[in-house]
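There are structures below to look over.
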Structure I
Amino acid sequence: MEATRGSWCRNGLAQGKSMSHEQWQSRHGFILATIGAAVGIGNIWRFSYVAGENGGAVFLFLYVIFVVLIGLPLVVAELSLGRRAQGDAVDAFARAGERKAWGAVGWVSVAGAILILSYYAVIAGWSLKYFVGAVTGSLWTTADAGYSEFFQRFIGDHAEPVVWQAAIVVVTVFAVAGGVQKGIERVNRLLMPVLAIILAILAVYALSLPNSGAGLAFLFSPNWSVLGDPTVYIAALGQAFFSLGVGMAIFVTYGSYMPRDFSLPKSAAAIAFGDSLFAIVAGLAIFPAVFSFGIDPAAGPELAFIALPQVFLAMPGGEIVGAVFFLLLSASAFTSMMALLEVPVSVVVHQLAWRRWLAALGAGLLVFAIGIPSALSFGLLSHIRIGSLGILDAIDAATSNVLLPIGGILVSLVVGWIIQRRVSLHESDLAATRTGLIWLWLLRTLVPAAIIAMLLHSAFGLLA
C-alpha cells in the first residue's frame, strides 16, 4: 500500500518534498512490528537482573504503574507525531514546532537510536554467539573452567566480539533494506508469535522445576518495606522507559507508516501491554529456574551469560532449554535492532533521497563502526575509561540515563505544549474524550517531572 505525501506550509516554512511513503499492510502487522520494536534484550536480560537487584515484586508493581502513567502517554505522543508528519523523525518535529529548527529535536532522538544500536548490537552478538554455541554443543563442552571465565575470555578476545557484532548487524541491514511491508513487517509477523510461544514454553518448564514457588513468591509477593528506597522507583521508571523504547524516535518513525484508519490509542495500549507481558513472562521463565538451582537473583548483567548457562547445564534437558532461551534472546534483540536501524534509514531516505537499500547499508556500516570500540571495551580497549566506566558501559549510561530521558522530555514538550491542544487531541484520536484530557495532563506534568527526577538521580545522585 502506498501513500503520497504532499507539501505543507506553515509560518513561512515550506516542505516541498513529494515522495512515495510506505505504510503498514495491516493493523495486525503494525502491532506485531511495534511490539517487536519494544520487546528485546531489555525485556528478558535487563528486566530480569534489574528486578532481581530491586526487590522483585515491588519493582514489578512500580514498573507496571510507570508503564501506564509515563510510558503509555509517550508512546501515544510519538505515534501521533509520526502519523501526522508521514515522514521521518526530523520532519515530524520540524512540522510540530512549525520551524526547521525544531528538527534538531528529531536529530537528538536519531543520535540516541544510533548510539544505542551501536552497543546493543554488541550484546546481541553475545546472544547469537551463545545460541550458536548451544546448538553446536560448544557452549556446554568448552566451559569446563566455569562460565564466568568462559564469558570473560570471550568478551576479552581481540576479534571474536566484533565478528558476532558484524553478523547480527548484517542480518538487520538485510531485513530493513527489504522495506516496511516486505522486510520489517514480514519478519515480525513471523518472529513475534514464535517468540511468544517459545517464552510460554520456557515459563511452563521453569514452573515445573523443584522449588519454583520461591521464584513465584519473589516475583509476585511484595515486600512493601522496599518502597522506602527511592532507588527502586528510579530503577522501575528507567526500566519502563528503556523497555518500551521511548525517546529514540522508534514510534515516531513507525507511526509515520501508520494509516489514519488505525486506532492510535488502541494500538498504543496493545504495544504497552504486549511489551510488559513479555517482560513478566520472561520473569516467570527465569526466576523459578534461578531459585530452583540456588542462583542469586541479583546476579546483575551476568545473569544471562554466566548464571543461567550453569542452570541449563544442571537441569534435565537443559541443553535444549538453553538453546531455545538464547534463540529467544537473539531473535528479540534482532526485532529491536530492526526498529532502531529504521530510524536513521528513514531520515536518510527522506532527507537525502537515497534508495532504501543504500540507506540501510550506509546506516549499518556507521552503526557497526561506532560499535567496534564497545565490542573491544572488555579486551583490547579495556584500558580506556570514561570516568569509572568502560566504553560500552559509558555509552549505555550516556544514552539510557541522559539522551533518552531528554528525548522523552522533548516529546512531552512538543506534543503537550508546542502543538495546539486541539491538534494534539485530534492527532492522537482522543478528541472530545475524558481519556484525552487525562493523557494531555500526564504529558504536560507528570511525565516531564518523572523524567527530570530520573535525570537528576542519574547525573547527581540527589535521590540516592
Structure II
Amino acid sequence: MLEKLAKQTAVYGISTIVVRFLSYLLTPYYTRVFGQETYGIVTDVYALIPLALTLLTMGMESSYFRFSAKAEEAGGDVAAAKRRLFATTWGITSLAAAVFFVLMLLFRHGVARAMGPAYVAHPEYIVWVGLIILFDVWACIPFSRLREQGRAMTFVALKAVNVVLNVALAFGFGAAGLFSTEFGVGWVFVANLAASVVTWGLILTTADRTVPRIDWVLLAAIFAYSLPLLVGGLTGTANEFIDRQLIKYLVPEGAMAQLGVYGAITKIAVVMMLFYQMYRLAAEPFFLSNFKKSEFVAMNAAALKYYVMASMLIFLGIALFRDLFALIVGRDFREGIFILPVVLGANVLTGVWLNLSFWYKREERTSLAIVVTGTGLVAMLLFGFWLIPVWGYYGAAWARLASESAMVAVSWWLNRRFYPTPYAWRRIGEYVAAALAVFALCEGVMRWTDNMWISYAFNIVAFALYALYLVRRERIDVGAMLRAVLKRG
C-alpha cells in the first residue's frame, strides 16, 4: 500500500516540480523588475488569495474525497452517486464564488482603502484579483475530481498550461514595457487571470457533461462534514498569510519593503514546499480511501517517518547552501537570506501536522481541525505581536515557526488521546536532532573559516554523511529502489 502512495507521490512530484519550477521563474524575474515596495504588493495579494479560495471552496475538496469513498462503500449505482456529488460540490462552490466576485466589484473602493494606501490609487486591482479567485474556484472541484480518479497526468498537464501561460504573459508584458506604465504591477494580475480563464475552459472538458447542480439533501450531509474543515481551513490559511499582514501593519517604517523581502525569501524555500505539495496531493485522497483501521494506522505511522527523513534532507540541502539559493532573487532582496533556515523549519512542521490530521478526517471528527489550526493562529498572533514590531520580517519567520510547532504539539496530543498511532517518535526525533547537529556544525565551520570553498566542501561532505546515515539506519536498498524506478519508467 505504501508503494502505491510512493508511486502517486512520485507522479505528482516529478510533474509538480517541473510545473512549479516554471512558476517560480517569476520570483527571480519580479524581484529584478520591481522594487521592494512594489513586490510587497505582489506578496500581499498572493498571500490573501488562498484565504479567499479556502473560504469559497468550503472544505469541499476533502468532502469530495471522503464522500466518493463512501459512495463506493455503499455500492449500487456508484457512478451516478459520484456524479451527483460532483455536481453538488461544484455547484455550491461556483455559486459562492460568483457572489463573492459581485461583492468585490461593488465594494472595491472600500476594500482598497482597507488594504492600504498602495491600493487606493488602483481599486481596479481588487476587480482583477476578484476575477482570478472566481475562475480558480470554478476550476477547483473539477481538479479534485481528477485527483480522486487518479488522473494525475491530466491534472498536472492542465496545471502546466496555467503556469506556462502565466509565465509567458508575464515575460511578454515585461518585454513590452507594461510594468513601467501607470497600471504597473496590475499586469501581474492580468497575466494570472488570462491563465486562470484558459485553465477553466480546459478543465470543463473533463467534466463528462456534468453541470453544477445542487442536491440540497446531499449538500446538508456534506456540510455536516465540511463545515468544521472550513473553519479549520480558514484559521489554517490565516496562519499562512497573517504573518504578511502583521508585517504590513506592525512594522513602524518601510513595511511594504520588508513585506517584499520576506515574500521573496520565503519563495526560496520552493523545494521544501514542492515536496509538501506533491505529498499532500497524493496522500490526501490516498489516506481518505477505505482502508481497514489497522492498515491505515500502520501506513500513516510509516509515512510520517519517511516524510521527516526526506524533509530533513531537503532542509539541509537548502540551508547549508543558502547563499547560492539567494542568487534566485534580485540583489535588493538578498539581505533577508538569514531567515531561510527558520522558514524551512516551519515548512517541515507543516507536513508533520498534515500527517497527524488524516485520522480525524477519516473518522469524520473534522471539528478537531478547528482546535489544531485555532491553536496555531493564536500562537502566530501572540508571537507576531511580540516579535514583528522589534525584529520585522525576522520576527515574522519565528512567529511562523512557533505557530507550526504549536499545531504539531496539539495534533500529537489529540492523536495520542483519541487515536493512538505507533509513530516512531524516537527514530523521528533522532533524525531531526542529527540534522540540526549537522547544520550547527556546518555553521560553526563557516564562522571559523573565511574560505567559502572550504566551507562548501565541508557542507557537501556533512550532507552526504547524513544521507548515508539515514540509508544505513533504515537499511534502505538504494540499488533496488533505483532498479524499481527504472523498470517502471
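What the table shows:
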quantity	calculated
Origin of the derived value 21 (relative contact order in percent (Cα under 8 Å, 6 or more apart); candidates I, II)	II
Origin of the value -28000, where helix-only ellipticity at 222 nm (-39500 (n - 2.57) for each DSSP H run of 4 or more, over all residues; to 500) was derived from one of I, II	II
Given 1.38 for Cα Rg over 2.2 N^0.38 Å, for residues 57-160 alone, calculated: source structure among I, II	II
Top of I, II by Cα Rg over 2.2 N^0.38 Å, for residues 321-376 alone, largest first	II
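Values quoted throughout were computed directly from the atomic coordinates according to the rules given, and no laboratory measurement underlies them. Treat the numbers as computed from the prediction; the structure is a model and nothing was measured.
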